[in-house]
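Before anything else, here is the set of structures, which you'll find just below.
Since every read-out is calculated from the coordinates, none of them should be taken as a lab result. Keep in mind the model is a prediction, meaning the values are calculated, not measured. Cβ atoms are built from the backbone, for glycine too; each structure is taken alone.
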Structure 1
Amino acid sequence: MRFRRLCAAVLLAALLPVPAPASAAATTCEDVYTPVQFGLIRQTMYGRLCVPQGAKTVQVLIPGGTYTSGYWDIPVDGETRSVTRAMNKAGIATMAVDRIGSGRSTKPLSILVDVPNQAEAVHQVIGNLRPRFAKVLVGGHSIGSAIAMAEAGRYRDVDGVLVTGMTHQWDYVRAVPALTNLIPALIDPKLSLRGLDVGYLTTAPGSRYTMFHAPGPSIAAVNTLDEATKDVVSAGEFVTTALMSNLVLPVSALINVPVMTVQTSADYFCGTPPLGADCSSAQALVRSEKPFYPKAPRLDGFVVNGYGHVFNFDTKTAGGYHAAVIAWQRGLG
């Protein structure tokens, strides 16, 4: 029944005209640098805040490993691949952040960069946004989803959680070989000049299409952009993500607000349980993931087909994916 309601809401969201306050011209964007306590040290988390006129809800969006805030606003083929612009047009504000250690955020020693500390930093960003908005949602992709779940479960300061590119059951047979494409950033031709320590990792040159996009179409402009804008991830983020999102001790068990999970059937996180969640349909995905959200009052799902791990780059299903997230958010009241 819940799935039918979500489908109806998605259809309605696609058919209804966008309200005037959500027009692109009425959206104001700014770069925000938030001082945060990061474990025992002070750091700065960068975010791109875009606020449509009259927006009462903001989504704080966290990218996955080796990606930055730009993952949520991909500048290829206009606005088709942009989650943030789709949300802004629907009247929802967005704050896409760079994880500490990446992008325009500060870069401490990699040993300090893990999911709990990232969640603490995001919690402080949310605290700064709270006075401006009636509702705050936190969302992420891949490792960013682990951070979002940790933040929501520990601090309980959000009204909803968007989990993309991550489930609690991994297909290790496919995932482990893919991780062999990771190298220390200090030996990467593009990133070595940053002076990062050996615990910061990135992808080997030329490996991103196979690792992240296949079986989606290989598009030259997309591949070039993805290689040119690649960033880093810490080894600690990988380890703590695995520890906090597994079958035994899922941090998601602490989340007490509605959750939406969006996955792609071709991802490393999908397969035949327990080697991957069942992503054959939205209903199957919800059935697979529901045991890991025992306190969430609601769990909705959406499945992207025909693309790899970084499905924000996909154009074939972007409209349905964006509409589903908008409908879910509006359904929170």
Structure 2
Amino acid sequence: MGVKLAEKRIIEEVAMRDMYCKTLMELASKNENIVALDADLMNSMGMMPFQKAYPERTFDVGIQEANMVGVAAGMSAVGIVPFAHSFAPFATRRCFDQIFISCAYAKLNVKITGSDPGVTAAYNGGTHMPFEDMGILRNIPGLTIIEPVDNAMLKDILEQISDKYGVFYTRLLRKNPVKIYEEGSTFEIGKAVPLRDGKDVTIFATGIMVDEALKAAEELEKEGISARVLNMFTIKPIDKEAIVKCAEETGAIVTCENHSIINGLRSAVAEVIAENMPVPLERVGVQDRFGQVGPVDYLKEEYNLTYKDIMAKVKRAIERKDK
């Protein structure tokens, strides 16, 4: 089918955790080697239907995330395809050594899922609010990092990685995402998805920032600014070709991420343009801060993750380009 954009961006009726469970159940029905692991969050992640359907292929290890990853690695070593989930900080920060040594260094086939990334952790607060998860894992050789933006993308990505060998980190919401793509859309891992054409500046966005980037582009158009928008859903490997092409054609770039500006999307893009096509680069992301408690909309304002912040950065990038 390829990519088909949604006719209207609305909040989806199905929560992302429910799509995660539904898709894993479909995959498990076709592949008896697929199993699900969790760390005392089966209910929070909406995985009870999977547990009911496949009790012998469901493993809740309790609040022992590092052990969960070790178990997943052992399963992979005997041909099982494990999908291991926890909240994003615990699936990454707490498990870094196990992911590095037991999974990636050992060249095994483990799928790690981290939910509630960045400000979407909301009322769970700073201890549960990962602004560093992608940055931590970018340092692991061979590991792939993907942030699906909505249910259509999540379904396709899960189907793909279930058949691909290697260590994958999938960063996703638990709750209801904004619909960006129509059901049945397919994507190429490692390739950015164009959402809107433009000639004055390029906005690379990922996760919840995709909708904010599109809002910003729509408002900028009213002011006579033509902003190109791409969904950079694969953070590693980054789409170097798209970055260089957009740098050449628009001459300015803004990155938008629900993550620290350190070693996330902004850093990955900066590395490419510094070596290939230096142009003004502005960044919208978390500025070296810890998380805090609050509703998502409040936290977006607090950490300058709104479409208005993107608009300001776009204007700054264009101003620098024209000097």
Structure 3
Amino acid sequence: WENERVVGNAKMLGCRTMNPCPVYDVNTKTLFLFFICVRRNVSEMHQILTGRNAARLCCVTSDDLGTNWSLLKDLTQEIISDDLRNCATLAVGPGHGIQAPCGRLILPAYLYYIHCHVCCIPIPLWTKPHSFTIYSDDHGKSWHKGQMLRNQKTVECEVAEVACKNGSRLLYCSARTGKHFRVEAISQNQGLGFANSHYCRELCEPPHGCQGSVVCYEPLEEGEELGKTDSQSLTGEGTTSWLIYSHPTSSKRRVDLGIYVNKSPLKPNSWTQPWIINGGPSGYSDLAVCQDSQTMACLYECGLNGCEKIDFKRFTLQELMENVPSA
């Protein structure tokens, strides 16, 4: 690893910088780093209770893989637009965004939406979190907000694109909740809106939930075999993609980070049992598929008594298949 570099432009005066979420445009070779800047000494709970958003949605870019960075750009008004009046607070990531084959850049985000005002006063009881996507179809010149997941209370999320045998592609979303299980949802329009959101009882959450990461893997491109039972998409065709997911595996506390595999992403109850890659305290994580397509990597929080450090693990597809139960 190189020495760490401080992204000096990723800050606002009087604010703390949080929730880094990068996405890379392979066409323009531009690295976008999204994050939020939150007014110091203002907690998320204070924003929810008062209905006064203290977070700004910001971005810096790099054309040389992070050696130099542009000046900060505040995109809050452009992206949230008409929903700002009903936004108690918001965040992007943390984790990573993706670029779809069509070129669309997609980032995961969430906001606390004020569903009810009385005499112009926001009602905290009716302020609820909803995940959504931020996207750009012009290589980052303009950014837009997708529709929120409405059926459940969801916060930090990540997305992965699933390829179908008929050539179509669906966007899968995995979102954190405080209700013991993750929420899954599918988009047929690359993140403009999500349908069929539901709790996945195979993917547990600890109390208050925890961020998790998901990536797509397409084994057919490398000659790997799919499982004998393929999922059926909404159009009746099977998928050619797997999903790989990282998250603490305990329902009681943030411990024992595991890697799960789903060979049939659109079929219910298709997740394997996890391969534990870190026993003990574990927290947030982020997955990546390396350029050779046979190696994956996970960056994750861990420690002896709590999340005291960030660690990194690289593993091959063969290692994953050998260690994931019933894969």
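Highest-scoring entry among 1, 2, 3, by distance in nm of label points 7 Å out along Cα→Cβ at positions 181 and 197, is 1. One of 1, 2, 3 was used to compute semi-axes √(5λ) of the Cα gyration tensor in Å, and the answer was 30, 22, 21. Which one was it? For semi-axes √(5λ) of the Cα gyration tensor in Å, the value 30, 22, 21 is produced by structure 3.
If volume of the Cα convex hull per residue in Å³, for residues 125-172 alone comes out at 110 when worked out from the coordinates, which of 1, 2, 3 was used? Computing volume of the Cα convex hull per residue in Å³, for residues 125-172 alone on every structure in 1, 2, 3 gives 110 only for 3.
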